[in-house]
1. Given that helix-only ellipticity at 222 nm (-39500 (n - 2.57) for each DSSP H run of 4 or more, over all residues; to 500), derived from a single structure, equals -1000, which label among P, Q identifies that structure?
2. For structures P, Q, which has the highest computed value of distance in nm of label points 7 Å out along Cα→Cβ at positions 279 and 295?
3. Please state which of the structures P, Q yields 0.45 when FRET efficiency 1/(1 + (r/R0)^6) of positions 39 and 175 (r between Cβ atoms, R0 = 41 Å, to 0.05) is computed from it.
4. Could you figure out which one of P, Q the value 17.8 for Kirkwood radius over Cα pairs in Å, for residues 167-262 alone was computed from?
5. Here mean count of other Cβ atoms within 10 Å over residues 159-166 was calculated and came to 17.2; which of the structures P, Q was it taken from?
6. If you work out relative contact order in percent (Cα under 8 Å, 6 or more apart) for P, Q, which one comes out largest?
7. Once distance in nm of label points 7 Å out along Cα→Cβ at positions 255 and 287 is calculated for all of P, Q, which comes out largest?
8. Given a computed value of 4.8 for distance in nm of label points 7 Å out along Cα→Cβ at positions 215 and 311, which structure among P, Q does it belong to?
Structure P
Amino acid sequence: MSRAQQTSTVEQNTGGAVAPFLAGKNKIINGDFGIWQRGTSFSNPAAGTFVADRFYLDYSGTIGTTTISQQTTPTVIATGIDTASFLQWSSTVAGSSQTYNVLSQRIENVATLADQLVTFSFYAKASSSTALSQIYLHQNFGSGGSSEIYYNLGSATITTSWARYSFTTTLGSISGKTIGAGSFLRAFIGAPLNSTFTISTWGWQVEAGSVATPFTTASGTLQGELALCQRYYQVYGINDFFGQVVTGTSANFYRYFPVSMRVTPTPTAPTGTFTSYINITYQGYATPTALSANGISPTAFSLYASGASGLTIGYQCQWNGGNVSLSAEL
């Protein structure tokens, strides 16, 4: 059975002393919304769009006019909790024909916290009293796996002041289940349907046990949290690729990832005709006409630029083109 409770920092500690940080306690990555590799503001995002790292928006029907953005005004979330970053989800024109409109995170591996008592908590406030009626945990057994299971955790009415909302349930066992590739445990909250609203949220946490313990990020450090995010998504820009001229008209550029990605990532790199440059050591700039991904793996990635002219084989070079992103998301 699920239960919901609004808690304060003091109430969280009534069950006994809790360590300020325990590595891996929180299964949510980037729960403090400090990392936004894809950008910091998303206007009318398509369904299934990732926003803050590891979080994505999904909905049915039409979205209306919606913005999801990172807010960086120093904010007191609760007594003893200050933050410089949180997520704001705002709808100024209502959507239509919506049956769900949810912000969620997929936690790798459906075995995570299976057959255990689990607590999902988050901090939130709204511009006016706002009811959230779709708050769930969701076991998905991956491609070709057993049927997915949803756990309805209840509802919450978000007020105009920051408060913590906590929900507890027991997840089912995976014994006897078929687990396919890409399985996950998902936590999500749903905004009001076909309505306008402004919701702010911070401090998402999924953990074992019946008590929402004091919030910590999954790693406990900014660098550690970035590394966890980079397992699923990385982005590189101008000057991030170095390489070598391989023919009189082409060059290869290489990048070894700082973090091994979950699987071989899918790149979104410019292809076809474009305006970019290869910076050739001692030769200045050359302009290619095509760019393709080459030699991609979970640990490294290369670009092949062709169609330039007058290059000297063996010279070192640097890619001065646009951003290249790589996704290994669930």
Structure Q
Amino acid sequence: MEKITTVGLDLAKQVFQLHCADERGHVVARRAIRRERLLDSFAQLPRCLVGMEACSGAHHWARELSKLGHEVRIMAAGFVRPFRKSVSAKNDANDAEAICTAVRQANMRFVSVKTIEQQAWLSLHRIRQGYMEERTATINRLRGLLAEFGMVVPQSPEVLKRAWPAISAAVEQAVPGNLQRCLNDLHRHISTLEQNIQTIDHELAQHAKNNQAARRLAAITGIGPLTASAAVASISNARDYRNGRQFAASLGIVPRQYSSGGKRRLGGITHRGDAYLRTLLIQGARSALQSALRRAPTKHDRLSAWIVQLAQRVGYHKTLVAIANKHARIIWVLLAHGQSFQRNAAIAA
């Protein structure tokens, strides 16, 4: 039997599919393994290269298999898809074979394996995002119900909080008693969600304050504690990207290219990669733009002067994307080289 050197692992909840190949790429074994037997099966294999797609549980299994001595590499699902022999014949066995083929490619790009701490902080960000979406949905539900009785409720959570005593009094007069209880429950639920969001905001701010890399990122105008914490937790090793441009491209804030025959065609931004971190960078770009526009021209540093000139030339929204792109490249420089932010040198990053 040929020695197994490469394994393509198709992850699932209960039944995993393995595709094992030798050093020449010939198939050695194909089999399905249940979740509880996966680690025991890999413990019996010689040390080999294990490939898997970036999905739920990928970082956990990568850490566990690394403890057994295997070299584990995670790839984006979009990079694996072209290696599947038949697009129409998608199943676990074909997916595992495609993973095994893709992980052997010399020019393949891989996802860094995150630590447990990084995943924990990213989980807080995801929970906070879920709370905010649930708060918005609950406020809209409350506004819609009250509108049926002729009462218009403000959209803003802060305005709703201040106006609720008056709204509550109107509800007691115009709404039947059984519905009054439900509306008050919705308002209490909104208050609970806001308290949960504030608690997580405080924890993330402390994380950004105590983490040295996050403190360096927070020195950039438009990068607050939330963005700094998310960037540090998302990027395991900045040197996995060749340069800042590649990191910005991984976040989907670079133009889409369709160039051929020496003709360069650029479209809109790609929206690929981490949507959460990209959103934070775009929101931070608004703060950086407003700060640059408010500052007196005599007090402009090189980065602020570039922002003002760009806004005058291309307009508001394109400037936001350009600032987010610039911030992403600066973040890569600070994390990859361990440098501190220098405002007058930032334009060269």
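1. Working: P: -1000; Q: -18000.
That value comes from structure P.
2. Q
3. Working: P: 0.45; Q: 0.10.
Corresponding structure: P.
4. Details: P: 18.9; Q: 17.8.
Considering all the candidates, the number was obtained from Q.
5. Working: P: 17.2; Q: 12.6.
That value comes from structure P.
6. Working: P: 19; Q: 12.
Of structures P, Q, the maximum of relative contact order in percent (Cα under 8 Å, 6 or more apart) occurs in P.
7. Working: P: 2.4; Q: 2.9.
Top value of distance in nm of label points 7 Å out along Cα→Cβ at positions 255 and 287, among P, Q, belongs to structure Q.
8. Values: P: 4.8; Q: 3.1.
Matching structure: P.
Read the figures in this text as sums done on the coordinates, not as results from a lab. Since this is a predicted model, take the numbers as computed values, not measurements. Cβ atoms are built from the backbone, for glycine too; each structure is taken alone.
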